[in-house]
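In what follows, structures are represented as structure tokens.
Every number here is computed from the coordinates shown, using simple stated rules; none is lab data. As the structure is a computational prediction, the values presented were derived from the model and not from experiment. Cβ atoms are built from the backbone, for glycine too; each structure is taken alone.
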Structure I
Amino acid sequence: MVMNTKKLYDDDAYQTAFNAAVLSCEPYMASSKNTNQDSPLYDILLDQTAFFPEEGGQNADTGTIDDLPVLDVQIKDGLIHHITNTPFIPGQKITGNIDWMPRYSNMQQHSGEHIMSGLIHSHFGYDNVGFHLGIKNVTLDFNGFLTDLQLEMIETLANEAIYKNLAITASYPSKNRLSSMEYRSKIELEGPVRIVTIPGYDICACCAPHVKKTGEIGIIKITDAIKYKGGIRISIQCGARALDDYRMKQQQLHSISVLLSARQEAAADAAAKLKDENFALKGQIISLQNSLIGQKAAAISPDQENIFLLENYMDPGAHKNYVNLLTGKCAGLCAVFAGNDIDGYRYIISSKTKDVRPFHEQMKKQVLAKGGGSGQMVQGSCSGPKEQILSFFQTCGLPFTIPRHLF
């Protein structure tokens, strides 16, 4: 009978190299989101490992066994499964190595999450009901909502915990001791329970590796917060990830300030001013477009049976006004396309006398049109080029009037 895998990361989260014996090697049949392999995969069990598996909302460690890549690490019933694309022989002695930087980053993120969750629980009574620590994103879900000011307060207190450089400890209390302790846990736990303690901030059941001192977290930064399932989802970055995030945003802000010819601290005001100016210009463009389409519509003979027009960019409101004006001047169908071959075309087809839907279904098949509507009007978009659209209207079986300049 195979015993539970010994978890070396429980004893030393900073251990990156280890020796172990292969207990078994079986073909790995299940698909894994982390492997992305077409070649055969193998499920390796070791007597002990420093690889942390995907567990508790955290992604698995990466690294090698005998210099060969470990593609995924999973845990089931106390056994830690190492997925590789190379078989190993049972009884074989191996050397494993953990990719340190991803491991340490995860340790920073997870320790930072504990501080945040502990503070939110102690100040507001909310429980952490969801946690995801991925390669890029870290999210925390709580069963209550926090305002911007409350989030700012929690972020400030969390970073104060970092400045204090407190010791972070992990232990397996006895069953009697555990029964008298107050600690956070999202689920009912059986068997030995590992308790991670950050004095004055958090006591929580946790299976993951952590940094030794809060100072190693470096910084905790909230990057986003949204309403989620009646509570709040908070995104955070800690340590090196927070620094990378800051650098990226600093570069973006610098680029924006250069484009706006404004100081970085005034970029938001400059962007708001530009938005207002663009809104005013858009209003002027719409007014001019409506004036122009009025003139164009008036120039079209009122005895047209079917009208087809293809225009450059047109505001959606002006587009619809144009169709309404033209529909009143023809006995059949009025079709107006607006756009270009690069961005595609938006169209409106209307009639005051006929059901336009059968014609629309025919158009969907021949010019890659997508849309819908009523019997009197349909609208949508198509990615077919101008020549294909023209060819369709020339051969559709209806006598459409097509302006000469379109040929």
Structure II
Amino acid sequence: MHILIAPDSFKDSLGAPAVAVALAKGIRKSLPKAGIRTVPMADGGEGTVESIIEATGGRIIQLPVLDPLMREVSSFYGITGDGSTAVIEMAAASGLELLDPEERDPWITSTYGTGQLVRHALDQGCRKIVLGIGGSATNDAGTGMARALGVRFLDGEGAEVTEGGGSLGDIRVIRLEGLDPRIGKTRIRVACDVTNPLTGLQGASHVYGPQKGADPEKVKNLDANLTFFAELVREQLSMEISRVPGAGAAGGLGAGLMVFLGGTLVKGFDLVAETVGLEAEIQWADLVITGEGRMDRQTRFGKTPFGVAQMAKDHGKAVIGIAGTLEQGAEEFYRSGFDVIIPIQERPVSLEEALHNAAALLERTGDRLARCMRLGIRLAGEESDINAHRV
């Protein structure tokens, strides 16, 4: 039997590689001769670097960059095993979690550190970049990122404008002459699972501004600044970005990556699956196991387990979902490619205890799952024997 284990992370507990290892360890206890492969997965958000680097035998690069408030912070990105592709999570440099709640203010926060990660990857010879843009603390339309790569944003007097979404309305001239020339030779694909436009009531400021620290008045002004910026880009660079699906992702970083880096927005799961070669692994397998910390209705909207299950079913494979907890609506998965969904909890416990014991719970779940498979194999054999002796 060939078993593929392709989970997402169990948030706040275990990364996807550790989840896969724990499940595999448990399965081997009762099915020691089974062929097992692990392909840790992600959907473009947190854990994307870890998953792709694990799957490709790559390496992690640690370096200091500037955080959303332009303070030095330790960050990272990955380079795949063949050395050609850099994998970057913008949240590692410009993410909301890098700031204390009272520090969050999209009027002044910047994506400059994300641009530093891109520049460092170029220095390492990478000419392909996969960039996940979930979890941002910013609303600057990627101008900070662009500035780190040589783009200049000038006010009416020819001076550089300051960082942040609050300064977009001060820009009068966009200067591209200093943009790193290596960008033109680099393929940049952006993992983006939201379809929000840049501006308007469904845009970056109105939908995501409040969670980044903006009050209603600031949300209104941020959206006005993005609208002004979009018009400036249309006039000076001949690009229409205000209504492009996904342009509003990460406070408009989606738009900035398209405008300044020629980036292409791609569904996060699809991008990760292609990079790690998931489809070929599924074709090898008889059984596919996937999962995440919590499976609920939202899992169907671009999340890893749903994507894995859909791809597996396209190839006629059996699919088992493993979850830390199953929320209301999880039964819908049985109509969406899953054959079985199994929670790992064994008794009522606190969230803290569940998170702490996740590895052991996953291992024991893997063992129970393997025992069920052994039982099924035995029963199938007995049924075959009975049918063979019927007259």
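Matching task: 5.1 is the computed value of distance in nm of label points 7 Å out along Cα→Cβ at positions 105 and 377. Pick the structure from I, II. Write out the running numbers ahead of the final one.
Working: I: 5.1; II: 6.3.
Only structure I yields this read-out.
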With log10 I(q)/I(0) by the Debye sum over Cα atoms at q = 0.19, 0.28, 0.35 Å⁻¹, for residues 25-64 alone computed for every candidate in I, II, -0.69, -0.91, -1.11 is reproduced by structure II
Structure with the greatest value (metric FRET efficiency 1/(1 + (r/R0)^6) of positions 281 and 361 (r between Cβ atoms, R0 = 25 Å, to 0.05), set I, II): II
Using relative contact order in percent (Cα under 8 Å, 6 or more apart), single out the structure from I, II with the greatest value. II
Which of I, II yields 5.1 [distance in nm of label points 7 Å out along Cα→Cβ at positions 185 and 265, calculated]: I
Entry that produces 44, 21, 18 once semi-axes √(5λ) of the Cα gyration tensor in Å is calculated, selected from I, II: II
Thinking of I, II, which structure, once distance in nm of label points 7 Å out along Cα→Cβ at positions 89 and 121 is computed, gives back 4.9? I
Here mean count of other Cβ atoms within 10 Å over residues 41-48 has been calculated and equals 19.6, so which of I, II was it run on? I
